[in-house]
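The following blocks contain the structures, represented as structure tokens.
No lab work stands behind these numbers, since they all come straight from the coordinates. The structure presented is a predicted model; accordingly, all values stated were derived computationally and were not measured. Cβ atoms are built from the backbone, for glycine too; each structure is taken alone.
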Structure I
Amino acid sequence: MEENEVVKALGALAQPLRLQVFRALVVVGESGLTPGAIQEGLGVPAATLSFHLKELVASGLVTQERASRNLIYRAAYDRMNALLGYLTENCCQGESCAVDGATAKTCC
């Protein structure tokens with residue numbers, strides 16, 4: 001993952017509602033959620049949610065797919081894992097530490 005992509009992804013997650021949406025998508029897994037389900041779960045106005053979903057999609061951390069008349073949003077686990085890998089790549093200056101490199105670089 002390039003540094004500019006990391007900055008964009010971290011910037012997208014640096015807003016409380018976007019972080020909540022992303023975490024909800026991670027929890028639900030590959031089935032994803034419709035905007036209506038996200039809106040109901042988080043209790044936010046549709047226009048507000050739409051804006052934040054757009055930002056998450058633009059960051060690459062969330063994907064959007066049309067299924068009939070619905071949009072389905074999913075966490076992009078490959079991008080999330082790449083971000084985690086970037087952040088932990090050189091932790092502890094190569095010394096043994098609390099972060100297990102194998103676990104830090106892969107999830108889900």
Structure II
Amino acid sequence: MNVMTVDGYHAKIEYDEELDLFRGEILGLNGGADFYGKSPKELRTEFKKSLQVFLDVCQEKGLAPRRNFSGKFNLRISPELHERLAIEAQAQGKSINTLAQEALQERVAS
């Protein structure tokens with residue numbers, strides 16, 4: 001996945017073949033904001049503009065621009081994987097939660 005970052009905000013970048021433009025969608029917002037550009041430079045400029053418009057609207061309406069995350073989510077896995085995770089966690093002297101956090105952190109670290 002292609003991600004562009006501006007001022008601590010992240011956007012997923014995809015190519016829209018129909019429009020022959022790159023499309024960015026800003027992630028983690030309390031609403032939707034997207035932008036388009038022909039080149040990386042134009043895309044970054046449009047990202048900044050779209051983000052500023054979104055932030056201005058949030059300020060006018062008294063809304064927090066970023067979604068809040070509780071730090072909790074449910075994950076459904078097969079009983080076999082659950083058993084393997086439990087055994088691995090016990091072998092390492094860790095909880096399944098700790099083992100899962102470490103694996104997820106490693107996955108998104110890049």
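Quick check for you: by relative contact order in percent (Cα under 8 Å, 6 or more apart), which of I, II is greatest? Of structures I, II, the maximum of relative contact order in percent (Cα under 8 Å, 6 or more apart) occurs in I. Here distance in nm of label points 7 Å out along Cα→Cβ at positions 38 and 62 was calculated and came to 4.4; which of the structures I, II was it taken from? Only one of I, II returns 4.4 for distance in nm of label points 7 Å out along Cα→Cβ at positions 38 and 62, namely II. Assign the value -15000, calculated as helix-only ellipticity at 222 nm (-39500 (n - 2.57) for each DSSP H run of 4 or more, over all residues; to 500), to the correct structure from I, II. It traces back to II. When Kirkwood radius over Cα pairs in Å is calculated for each of structures I, II, structure II comes out greatest.
Comparing distance in nm of label points 7 Å out along Cα→Cβ at positions 46 and 70 across structures I, II, the highest value is found for II.
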